[in-house]
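Asks: These are the structures in question, set out in turn.
FYI, it's all coordinate maths here, none of it is from the lab. Here the structure is a predicted model, which means the values were calculated and not measured. Cβ atoms are built from the backbone, for glycine too; each structure is taken alone.
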Structure P
Amino acid sequence: MKNIVILISGRGSNMEAIVDACGREQWPARIAAVVSNKATASGLQFAASKGIATAVVDHKQFDTREAFDAELARIIEGFAPDVIVLAGFMRILTEAFVQQFDGRMLNVHPSLLPAFPGLHTHQRAIDAGCKLAGATVHFVTPALDHGPIVAQAAVPVLPDDTEAVLSARVLQQEHLIYPRAVRWLVEGTLKIDGHRVLHTEGDTQLFLG
């Protein structure tokens, strides 16, 4: 039985999708904890309602990113994590933190990486005239939004899309591909080959929404 620790900063809708899939599909894992950098994150209430341990490490209480990351790592290690999942965790992590959990940490980004790393991805896709947008699950590396890609989902960008409308369409796909990718990591069916990630049993890693 593997331990999953999920990091959030807000409502944690992807966290909810992962918690639900883990129980419904009976993964060989448990959600050991949900950790936030904000005590007001509403996702903590959802986790607590499911009997999941929660913790808060307030980044505002630390003078440096390094000090915050050191305490965050200490808290996470207390739950003996096999997999760490970033689910709307709005902090840029230091290289030392990322290296401590190398190969065990996933993130979902709301664009078809390597296009549009960083913020405001949906508006940037609309402004660029993209015909497709989407979401990417990737391993976390020290380079922001540039880790090896585990899975992607693509959706059309429609002529009358606003940022909010496109964001909602992409988020639906995040809720599908992120739990699947986490399950693959739990089951040990992912192989990193250079910058490529392969599913060892041939499951599709590209989804069209």
Structure Q
Amino acid sequence: MTIIHQDEDIVVVDKLSGFLSVPGRGPEKIDSVAHRIRTTIPGCIEQPAVHRLDMDTSGLLVLALTKEAHRNLSRQFQDRKTDKLYLALLDGELSGEEGTITLPFRLDVENRPKQIYDDVHGKIGTTHWKKIGIENGHTRILFHPITGRTHQLRVHSAHEKGLGIPIVDDPLYGNGLDPGKMKLHATELSFDHPKSGNRLTFHSPTPF
């Protein structure tokens, strides 16, 4: 990971695909963005993460260094006052140009951490999307998620009621075989600074 912004309240990092945002279960999965920030920045709180990216998703994460910043940022994410843009490559050619996906889905308790479509018990996820272009049989697409559900963009891409085309190298919903290769990148992140209140926007170039 690369730190792209740091002050006394927050840290913004650019995470690599294949690296955990927060520690997983067991000592062998402790290495993560949150663990490295907590152990390398003096005075950092015990739990600095306020949101996360899937292990195989790359891109921008903000972490809090103080309890006050953590409360403020957590509230911003909960109240949808943050703004996130993602770029992805889909494993096929998409015919449409832009639109909005609204799908209910939930955890598949027998196949964690996979999410499944469920129009009875699922919770709604909403994503705006726009096609950027076709590249060697793949579709480059810009996602603007309105909600922040687990695996939302991956499910919305792959499911037949969404775009019907999985993200390239997605190991859960597509044809990915190796970790760290999925083509989904958090390229832009906006939020209000927890102390000054100024609107901050960070950008990360897409590695694919």
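Asks: Output the label of whichever structure in P, Q has the greatest value of FRET efficiency 1/(1 + (r/R0)^6) of positions 93 and 157 (r between Cβ atoms, R0 = 35 Å, to 0.05).
Replies: Comparing P, Q by FRET efficiency 1/(1 + (r/R0)^6) of positions 93 and 157 (r between Cβ atoms, R0 = 35 Å, to 0.05), the maximum is at Q.
Asks: If you rank structures P, Q by distance in nm of label points 7 Å out along Cα→Cβ at positions 61 and 133, which sits at the top with the largest value?
Replies: Details: P: 3.7; Q: 3.2.
Structure P comes out on top.
Asks: Give the label, chosen from P, Q, of the structure having the highest value of mean projected area of the Cα convex hull in nm², for residues 53-108 alone. Working shown, then result.
Replies: Details: P: 3.9; Q: 6.4.
Result for mean projected area of the Cα convex hull in nm², for residues 53-108 alone over P, Q: largest is Q.
Asks: Further question: Computing mean count of other Cβ atoms within 10 Å over residues 29-36 for each of P, Q, which one ends up highest?
Replies: Details: P: 22.1; Q: 17.6.
Greatest value across P, Q: structure P.
Asks: Right, here's the next one. Taking 0.15 as the value of FRET efficiency 1/(1 + (r/R0)^6) of positions 117 and 197 (r between Cβ atoms, R0 = 30 Å, to 0.05) derived from one of the structures shown (P, Q), identify that structure. The partial results should precede the final answer.
Replies: Working: P: 0.95; Q: 0.15.
The read-out comes from structure Q.
Asks: helix-only ellipticity at 222 nm (-39500 (n - 2.57) for each DSSP H run of 4 or more, over all residues; to 500) computed as -10500: which structure among P, Q? Intermediate values should be presented prior to the final figure.
Replies: Working: P: -10500; Q: -3500.
So the calculation was done on P.
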